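Each structure below appears as structure tokens.
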Structure P
Amino acid sequence: MIVAMIVVVAVALSLGGGNGGSPGKGRVSAGGPARSRPLAAGALTPKFSAPGLDGDRVTWSDYRGSPTVLVVWAPWCPHCQKELPVLSRVAGGFPSVKLVTVVTATGLHPGPTPQQYVADHGLSFPVAVDDGAGTISGALGISGFPTVYYVDRSGRVVHVAVGEVPEAQMRASFGALAGA
């Protein structure tokens, strides 16, 4: 009986049960300790690596040398649901600025899966999938969703936005990053 329960739990976890699961193969890793608040302007963005929603691996070092907008979101977050399509559209106007996201806190509240949300909105940016322990979100000091880091070519945070922001403010932040 106990062996049967262990097998059921192992199968459920391998299929993405439990705390939301992580699609793709591999472990999640992040450099640095968990932080109690978001990174501030001037801070160096910690390295991270995680399975991607599309099955590839998403690694922060792949963005070094390019201005990048890093967005941390949750699929059940109504502000994230509104802001991600806008961020994607704005990013299209700034081809020199890369856009990468980290989905975290999956399964904490009812809502779409990350795969459903991305597919329903036709979003094509890379999505790293954080683990149930919030390894990446902890290293980035996430305290609210969405959190958007505007990061320069050297990997330093230039600007941080927590929560939903107007499109004009997004455009200005992308523009400043593109010109830096």
Structure Q
Amino acid sequence: MNRSLLHQGSIFSLFQDRLFYEDGKTQCFDIVVHPGAVVLVPIDSRGRLILIKQWRRGAQQVLIECPAGIVEKGECLVDSAQRELREETGMRAGRLVSLGDFFSAPGYCTECFHFFLAEDLVEDPLWSEDSELIDLFPLSLEEGFTLIERGKIVDIKTSMGIFLYRFWKARRRREGG
């Protein structure tokens, strides 16, 4: 295999991998190398999901999303999760529970979403350049599913976060927790 750097961005890199087969054929693959991201499913003391609304340039619209963000180089996932939660919601979690790791688009991208349930929220804002452009959007789990069904939540990581939270709650009920 031969790997060539096509683009070095501030967040990700784009490489072209050229594979050489024994029969003499070659095949090229463009691969986005991404550091990964944390996705938070914050639940307030009333049991509501705390989602956010923000403008997304790629979608060219305001999206309803779970708080999320890039894992910074050298940062552990828990620290990254708390930082993103504080930057985007102004809250810190007293308890973080891993809900699993999932690739966003494994056919061409290395990005992995690390999902966390965030509970026992307390106010603890951390300023970020995006903070003033984000609105909190609390809603019940049922309202979240309604918005998914009606096409109002179109962000896949948010849909996945809502489903993971539902599975987590069901498992907890089965286990008597």
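Readers should treat all values here as calculations from the given coordinates under stated rules, not as data from a laboratory. Computed from a prediction, not measured in an experiment: that's the story for all the values here. Cβ atoms are built from the backbone, for glycine too; each structure is taken alone.
Quick check: 31 is what I get for relative contact order in percent (Cα under 8 Å, 6 or more apart), calculated from one of P, Q. Which structure matches?
P
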Please state which of the structures P, Q yields -0.45, -0.88, -1.18 when log10 I(q)/I(0) by the Debye sum over Cα atoms at q = 0.10, 0.15, 0.18 Å⁻¹ is computed from it. Q
Looking at distance in nm of label points 7 Å out along Cα→Cβ at positions 141 and 165, point out which structure of P, Q has the largest value. P
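Who wins on mean count of other Cβ atoms within 10 Å over residues 109-116 among P, Q, i.e. which is largest?
Largest value of mean count of other Cβ atoms within 10 Å over residues 109-116: Q.
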